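Readers should treat all values here as calculations from the given coordinates under stated rules, not as data from a laboratory. Fair warning: this is a prediction, and the values are worked out from it, not measured in the lab. Cβ atoms are built from the backbone, for glycine too; each structure is taken alone.
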Structure I
Amino acid sequence: MTKPSLKKTVAIIPSAGMGRRMGSRKKNYLTLLDRPVLAYTLAAFENAASIHSVIIVVPSGDEPFCRDEIVSKYGFKKVSTIVVGGAERQDSVQNGIRAAGSGFHIIAVHDGARPLVTPDIIDRTIEAALEHGAAIAAVPVKDTVKESSGGFVRRTVPREALLSVQTPQAFTRETLETAFRKASEEGFMGTDESSLVERAGFAVRVVEGSYENIKITTTEDMAFAECILKLRAGADK
């Protein structure tokens, strides 16, 4: 086994969510300007120098559509595997980890519904994971944050140390597998991969993300994403 193969990075893109706040439509297949949301996400990973392979996780039965109408249609060469997701996001990512096998040193996880991520954010997160073992993209919280109880404000939470966490999140394979194994043994379900890694006792490095790196959750998010893409297109002219 050669050392370079140990430093390879695989990206797992969970895209098995139904988008309940989008009228139960599969949000990753919605058309954003001229192509599906997922196609923008995959393009960023295709163009990221740190990524060697991509695994997409989709709902059962969607494999042919994803392969033919997204991967093949837009020429994504780094996509190596399309696997079926599970009941929860954590299950879907676990399926992606199993599909990745042991040939990668770093595993990155990124929401399929974050189409505005850039290759720069991806590469910097991978670089931090290589150095520290675990890294996440995040931005400082802008708004004042309050804790409520029974419909009334309980207290104002100091926001200086608060972060709005994004993806990608990247980890050494051993770190992520250990975190998932511990969570499975204890029946713990986290909201993201970092929460599992933190719970397993590993330190997680924070990498500067972008306020543009939004997750498509509502119809308003689609409108915001279109505006950002149009601004980017104008800046490139």
Structure II
Amino acid sequence: MGRFQDYIGEFVYGGIDGSVTTFAVVAGATGGGLDSSVVIILGFANLIADGFAMSVGSYLSTKSEKQKYQKHKAIEYWEIEHLREREVDEVRDIYKRYGFTGQLLEDIVAHITADKDRWVEVMMKEELEMQEETKTPFGMGAATFVAFVSTGLIPLLIYLYDYLLASTNNLFTISSTMTGLVFLSIGYLKSSVTGSSKWRGMMETLLLGGAAAVLSYFVGDWLEGLIAA
């Protein structure tokens, strides 16, 4: 799967989606007056189904990008082999744009075109503006799924405790508090990845997650009143 650090970005965004969507389900079910067993069923159904869907999407997206890169790389090798002079001119044009002229330019062109692998790498980066994805599709999908499930489970823990072990009061308040801490933690980690303000990242994630939950709660409450009427 590669080093964990390589997949922090996927872990962060999977974690955001997992905590926000699962807590929104919990909030909607609470607003609808549903008991713990129903909250658990809805929450886990969302957790597994959405987590799997996100991980598959991440896997397929990464695999597609790697296949696209390899396809264009093979085309560049073919063009170097069969359209050499044109490709040499393209290298020359690229470095002219960087300001190289005269003998220095010709030396650069000669150096690059002396090695096919180096030549192709230059064309992929400078002409096609493509970078090879070093992360594996499996690693991307696994990081997304683990993050989604591990953070999305937090809003459900108190409901599991209430259902399996001991009756508990203020379930939604406790779930909200625990999920709020998750939002803050993910916001902090997200800011570490992006290099932005830690406080801004934490507050942004908390507010967005809270907004989704409030909306779901009132929709659940409205539907419960509509059905009951």
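Between structures I, II, the calculation of distance in nm of label points 7 Å out along Cα→Cβ at positions 12 and 212 yields its largest number for I. A value of 3.3 was computed for distance in nm of label points 7 Å out along Cα→Cβ at positions 44 and 156; which of I, II is the source structure? The structure behind it is I. A value of 43 was computed for relative contact order in percent (Cα under 8 Å, 6 or more apart); which of I, II is the source structure? Here the read-out was taken from II. Please state which of the structures I, II yields -28000 when helix-only ellipticity at 222 nm (-39500 (n - 2.57) for each DSSP H run of 4 or more, over all residues; to 500) is computed from it. So the calculation was done on II. Which structure, out of I, II, was semi-axes √(5λ) of the Cα gyration tensor in Å derived from, given a value of 53, 18, 15? Among I, II, the structure yielding 53, 18, 15 for semi-axes √(5λ) of the Cα gyration tensor in Å is II. Given a computed value of 7.1 for distance in nm of label points 7 Å out along Cα→Cβ at positions 84 and 180, which structure among I, II does it belong to? So the calculation was done on II.
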